[in-house]
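The structures considered in this document are given below.
Read the figures in this text as sums done on the coordinates, not as results from a lab. The structure presented is a predicted model; accordingly, all values stated were derived computationally and were not measured. Cβ atoms are built from the backbone, for glycine too; each structure is taken alone.
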Structure I
Amino acid sequence: MKRIIYTIALLAMGCSAPKEYHFTENDITLIPKPVQLELQQGAFVFDKNTTFVVPDSLQGVVQLLTDKLQTAAGLTLKVQSQAAEKGSVRFEVDKQIAREGYSLTSNKEGVHIKASTKSGFIYAVETLRQLLPKEIESTKRVQADWVIPAVHIKDAPQYAWRGLMLDEARHFFGKAYVLKTLDRMAMLKLNVFQWHLIDNEGWRIEIKKYPKLTEVGAWRVNQEDKHWEERTPNAPDAVKADHSNAYGGYYTQEDIKEIVAYAAARGITIVPEVEMPAHSMSSIAAYPELSCHKRPIAVPSGSVWPNVDNYCAGQEETFTFLEDVMREVMALFPSKYIHVGGDEADRSEWEKCPKCQARMKTEGLKNTAELQTYFIKRMQQFLRANGRTLVGWDEILEGGMPSDVVVMNWRGIRNAQKAVAQGNPMVLTSDTYINRYQGLPQYEPEANGGHVTLSKVYHYNLEREKLTDEQHKHILGSQANLWAEFIATPEHSEYMLFPRLFAFAEVVWTPVEQKDWKDFVRRVKAQMQRLDVMGVKYATSMYQVVPTLEEKDGKVLLTLSSELPDADIRYAFDGTPIEQGQRYTAPIAMSGNTICKAAVFVEGKPNVVSKDTIVFHKAAGKPVQCEPEADKKYQGRGPHTLTNVVRGTKNFQDGQWLGWLFKDATITIDMQTPTEVSKVIVGAMRKHNDAIFLPTHISVAVSTDGKTFTTVADQEFPYQQKGVSRLANFSLEFTPVQTRYIKVTVKNLGKNPNGGDAWLFLDEILVF
């Protein structure tokens with residue numbers, strides 16, 4: 001690595017002795033990575049004589065940095081519009097630079113920043129922030145050398161929409177956390193904050209014309225001691241008048257104004273989300289007359305499915321209410337975009353509602369699907385008449401939408417392809433759900449399932465391989481979504497955001513050809529130290545070691561891997577301490593039950609220690625046939641996944657699960673030679689939120705010839721409507737028998753009581 005050495009004379013306390021600073025390219029840890037950066041000779045030191053030379057209209061931008069220098073460094077720096085001599089940070093408007101772009105040049109004489117817009121200057125200031133020592137983030141006075149290396153940067157984003165969605169309807173975090181989140185977004189040059197303020201479980205924004213929305217809709221019975229999916233329904237009058245038994249909260253309109261202004265000062269647009277026609281139980285609890293059934297309901301404390309309690313589409317009162325709400329929302333949020341949700345509506349109430357049926361007849365609508373399209377289009381026309389643009393989840397496409405409506409895909413690339421084919425602007429989100437697990441689930445806090453690692457986020461390329469160049473012109477950008485069903489605290493929210501938000505920021509800012517995973521990891525490690533100063537609780541999941549077992553040539557091999565490039569992985573078995581473990585260099589042959597520990601070593605010390613119990617059984621590595629085949633979406637690593645000794649995790653996308661949609665599964669294992677067996681264990685998963693249900697019946701049959709089978713075990717397992725997501729082992733014991741073939745039949749629930757899919761997931765058939 002090229003090393004640049006230079007000397008700066010610092011005059012302090014009457015001492016003129018020079019101090020040397022040594023910078024290399026490794027000292028540049030900017031995220032997102034700039035489009036162009038040249039490390040040059042020299043440096044600039046911020047001291048009490050430093051002056052910011054800024055046009056009057058941009059002086060608010062400078063405050064983002066001067067406040068931090070005041071707090072952390074004790075420097076009260078001048079901001080003026082007139083030119084200064086040496087030692088200044090100078091802003092210059094240059095209309096030739098792209099709208100959100102900037103250039104930044106620093107040397108021992110000063111810093112020169114050029115941009116054409118306020119946002120460009122904001123991003124340049126955020127770059128300065130990251131060039132300064134990490135201590136700049138301190139909330140207390142600290143000692144540090146406030147020096148930045150000499151650099152020349154030219155930079156601009158590749159996408160206009162660089163967003164983060166925060167769900168505060170399910171759990172309410174409060175103003176202080178939102179302001180912190182906005183500041184962290186600004187540091188990463190993210191510019192859209194979608195604020196999910198309304199859902200079944202809470203209404204979080206004051207609407208003066210309808211005070212019950214917050215008096216009633218913002219509060220639910222406190223069941224925070226129960227799992228989200230096990231919370232019981234509430235009576236309409238269950239919340240006490242003094243809220244002593246309640247969970248909730250909301251933002252006043254004054255709070256909203258403060259937060260919007262704070263975001264705007266950092267170049268961030270807040271897009272409010274007001275859900276309709278579904279996900280609306282909190283408003284219907286406040287005003288039951290907005291529903292088809294008119295009966296009192298409660299704000300639910302946890303999981304709701306299906307979304308039956310929706311706004312009545314047949315009555316004018318519904319649209320009067322929503323337009324009134326939107327007028328107050330638009331007065332608070334200057335954003336061009338207003339998000340209306342539009343997803344997951346169960347229309348069964350509309351089928352029975354005389355007013356909805358009358359509306360369909362009057363408007364010439366064939367079915368309730370077209371009625372939903374009418375509903376969304378009507379709100380779209382209202383918003384357009386008020387100078388705003390409607391945004392919705394991809395369900396709004398089902399009846400067609402005007403070409404100016406912005407669509408967010410959450411159900412895969414096909415919906416994005418459909419949107420752009422119609423000419424709609426698109427924000428891609430389906431692969432950036434950061435409420436999913438980022439590491440091995442057994443070492444992570446509760447998440448919504450799925451697996452979105454730091455590496456997976458970083459290598460997301462906004463589906464360039466699945467969209468033509470012409471289609472990609474309709475892509476506004478992308479957004480990281482953080483749903484909060486299982487996220488009850490700001491600390492847990494931070495853990496889910498970081499470091500994945502680093503990766504996402506680079507995805508939407510930095511050109512694909514500039515990205516480098518190894519270099520990114522280097523910068524993330526440095527930025528984690530900055531997060532330490534900021535007091536952010538972040539995940540260290542990238543240090544986890546992932547064990548994989550597979551059968552090859554009659555041997556069971558253990559492979560250890562990590563997201564980190566060139567990781568120093570060490571392992572130990574049973575009682576051996578990990579500190580005395582061996583360095584991993586190649587797959588390890590396994591032959592019996594053992595406890596395996598593994599860790600990435602950093603500077604000679606273990607980071608996160610993974611610990612797994614490997615249980616061998618008589619069917620390990622034996623051939624397997626499945627009838628019918630597992631669904632093509634969930635086939636693990638093939639049928640042999642069911643006898644590969646590897647147990648699946650709570651992440652049903654970890655490659656160790658086979659899934660059957662609505663269908664039963666019959667698994668036949670060839671033991672290859674006559675073998676005495678007396679017990680079969682079937683590994684399954686329950687995750688009702690993802691329509692994954694436990695088996696309702698399992699039978700075991702044996703055969704010596706593979707043709708004639710005799711049942712040796714048969715057991716029913718009653719369906720439980722409420723239940724925590726969990727991994728389950730179903731053990732069936734029987735009188736010992738000699739057999740070659742074992743047939744295990746596992747029954748799917750078959751019909752989802754709440755409507756929708758019914759999945760059966762199996763990970764291993766253990767034979768003893």
Structure II
Amino acid sequence: MKFTQITLLSFFFTCQLFTNNLDDDYVSYVNPLIGTDSSFELSKGNTYPAIARPWGMNFWTPQTGKMGDGWAYQYQSNEIVGFKQTHQPSPWINDYGAFSIMPSVGEIKVNEKDRKASFSHQNEIVEPHYYKVFLENINTNVEFTVTDRSSYFKIKFPKTKKANIIVDAFFKKSEIIIIPDENRILGVAKNSSGGTPKNFANYFVIEFSQKFYDYGVWSGSGFKSKNTKLKGEHVGSYLSFDTRYNQEIEVKISSSFISHEQAIINLNRELPNSKSFDKILSEGRKIWNKELSKIKVKTFENDKEALSNKTKFYSCLYRTILFPRAFHEYDVNGKQIHYSPYNGKVLDGPLYTDNGFWDTFRAVFPFYTIFYPEKLGEIIQGIMVNPYKESGWLPEWSSPGHRDCMIGSNSASIIAEAYIKGIKNFDIETAYKGIINNSNNEGPLSSVGRKGVQFYNKLGYIPYDVNVNENVARTLEYSYNDFSIWKLAKLLNRPEDEINLFKERANYYKNVFDRSTNFMRGKLKSGEFQRPFKADAWGGAFTEGSSWHYTWSVLHDPEGLMSLMGGRINFIKRLDQVFTTPPTSDFSYYGFKIHEILEMELLNMGQYAHGNQPIQHAIYFYNFARQPWKTQQKIRHVMDNLYGDGPDGYCGDEDNGQTSAWFVFSAMGFYPVAPVTGQYIIGSPLFESIKIELANNKSVNINVSNNEKENVYISSLSVNNQNYNKNWLDHSIFINGGEIDFSMSSKPNYFWGSDKESVPYSMSSEKK
């Protein structure tokens with residue numbers, strides 16, 4: 001199916017049709033509502049409108065769902081229950097340290113079901129840094145903008161003596177302190193969904209521009225009191241204002257994971273009295289435009305489709321640089337400090353969180369190696385090295401501390417890729433110690449370290465019958481991780497036996513390949529393959545997928561996989577079958593059809609499941625098989641049909657920027673199939689002109705001629721004015737800069753990129 005493209009703010013966007021130049025206001029192309037038309041049953045992104053600064057500690061969002069519901073904002077809803085500070089990276093991981101404010105008029109109503117207010121998307125403005133909505137039944141306008149750790153609200157009430165603001169500190173223990181003389185509230189939100197020690201808390205401060213003449217506290221049980229303090233399982237406050245003469249109330253909010261004192265420092269630094277709402281708003285737009293303008297795309301058409309493509313691109317770019325979020329703060333002297341969710345202490349240095357590496361090692365972190373090499377060094381120090389120092393383990397899913405979610409030890413591949421690409425402003429010695437520890441031990445959670453490692457290290461695979469779930473998927477991911485460690489160990493001049501050990505383990509993917517079926521398959525401890533075998537059986541031996549998907553999880557050695565399949569032709573036949581085999585599925589492992597299965601069925605691309613990560617790279621495998629024209633056709637099909645510019649614009653979970661980063665890379669014309677190799681596999685660029693501004697002030701200019709919609713195939717390619725027949729690009733071009741010129745056609749060029757010498761790296765092809 002082609003997903004419906006519901007273009008929002010249509011008048012505004014229409015005005016943009018004729019401003020298609022390299023000096024655009026890039027924020028105007030971002031639609032933060034893409035992916036919000038989602039539910040537990042069917043994901044079309046599972047996003048919420050994240051009103052934020054890039055990598056900001058706090059995001060804010062309108063809240064339509066219930067407290068604690070991972071689907072905080074659903075596009076189909078027409079009622080808002082609050083405006084929430086959120087740290088949620090995914091509905092499945094859920095939130096922590098959340099609280100909200102909500103205006104009301106007349107009678108004090110504190111519970112969500114009573115205080116909710118109606119709204120229409122027609123009266124909603126949503127931008128990366130700004131949100132505005134009209135609440136119809138209470139005749140009130142709410143708008144807010146944000147900084148890294150603070151938010152600034154303007155609430156315009158009707159003329160009334162009973163204008164109220166409800167503060168909800170949420171459940172799982174919270175506190176409220178009202179300070180009338182200072183027009184201020186202090187609060188504590190202790191809610192989390194895991195990954196926090198006992199002393200975790202989010203300390204917040206709220207300041208109001210007007211005096212409140214009435215106030216009180218309330219609890220989730222329905223209790224209300226005129227007191228100024230309350231502590232309990234679920235508490236909040238209410239404040240009443242007289243807006244007959246001044247209808248607009250400004251509200252400044254900041255928070256800290258360290259203390260109320262630090263929250264006030266954050267507030268005074270980020271929202272000083274010298275800066276108006278409009279000033280903060282303008283600064284936010286400039287920051288987003290600075291980041292979005294690092295990639296300038298241009299189309300020569302001024303039609304709706306061209307506009308839609310730019311909207312999809314910059315919206316995906318916005319999502320790519322939201323996570324991982326900063327978790328550190330700056331003390332009164334400007335020193336970087338952080339509360340550690342790993343040991344409960346306040347420590348020096350950076351900390352980043354809210355990331356699942358199973359997703360983001362594939363494209364998000366490779367994106368940062370190009371556009372944010374210096375920042376990536378700080379991120380690795382903050383999201384991997386410091387957590388290892390504080391917990392004894394490299395994270396694999398952090399939110400804010402270790403979470404028991406997904407598989408692999410992909411921290412190793414991220415660290416290795418960054419260091420190999422010359423990013424060295426992090427503690428590599430400690431990072432490598434963490435890598436070795438994680439690769440040789442099971443962790444305190446199944447996602448930390450390597451579950452089943454004793455079998456993997458001894459047998460070369462994790463057996464199907466030793467009570468380790470997702471055993472084939474783990475074997476395959478550990479194999480790529482070991483390849484990454486091998487490459488890093490060589491660069492670090494580690495002992496030869498250590499280097500050779502990881503090289504050997506990088507080949508362990510071969511141990512779960514069944515030559516009789518040409519599929520990856522569960523293998524018993526005895527060495528026999530498990531029976532019965534169904535290639536379309538989801539779960540069990542695999543993670544959120546089937547053998548159809550994981551058979552291609554040999555990122556580092558497609559040539560080796562070809563050999564296992566009996567050669568290039570058989571490899572191509574099997575890969576073709578991914579897209580032609582009906583999307584059947586055996587979901588008996590789950591007991592019901594999980595949303596990822598339903599999303600695959602809706603795509604009409606056979607067994608290809610773009611809505612989940614394990615197979616997103618597989619389209620690019622045609623380049624390894626010397627048929628790059630098939631990659632080109634299918635990449636363009638996915639970009640045109642599986643991504644949209646409206647609320648239903650994704651075909652599965654957006655997942656911390658990964659599904660977005662796939663689009664960003666693919667729209668530029670290349671993709672990092674095996675990131676640690678430093679090679680980017682060429683696909684089919686979406687735009688006529690792409691200017692990539694590098695961190696070292698150099699640039700890569702991509703020019704694409706004859707790029708009409710039907711011209712999805714590369715007829716010729718030149719790099720730095722030299723004919724180029726390789727079907728991949730080296731990372732060096734993103735260091736040195738250069739010119740890339742595509743010429744496109746409606747018919748495949750079966751000769752371009754199809755020589756033996758044209759194909760990307762595979763481990764099996766490396767000279768001994």
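Each of the structures I, II was assessed by relative contact order in percent (Cα under 8 Å, 6 or more apart); the largest value belongs to II.
Comparing distance in nm of label points 7 Å out along Cα→Cβ at positions 157 and 525 across structures I, II, which is largest?
Ranking I, II on distance in nm of label points 7 Å out along Cα→Cβ at positions 157 and 525, first place is II.
Among the shown structures I, II, from which was the value 4.1 of distance in nm of label points 7 Å out along Cα→Cβ at positions 461 and 597 calculated? It traces back to I.
With Cα extents along the principal axes in Å derived from the coordinates and found to be 95, 74, 55, which of I, II does the value describe? Matching structure: I.
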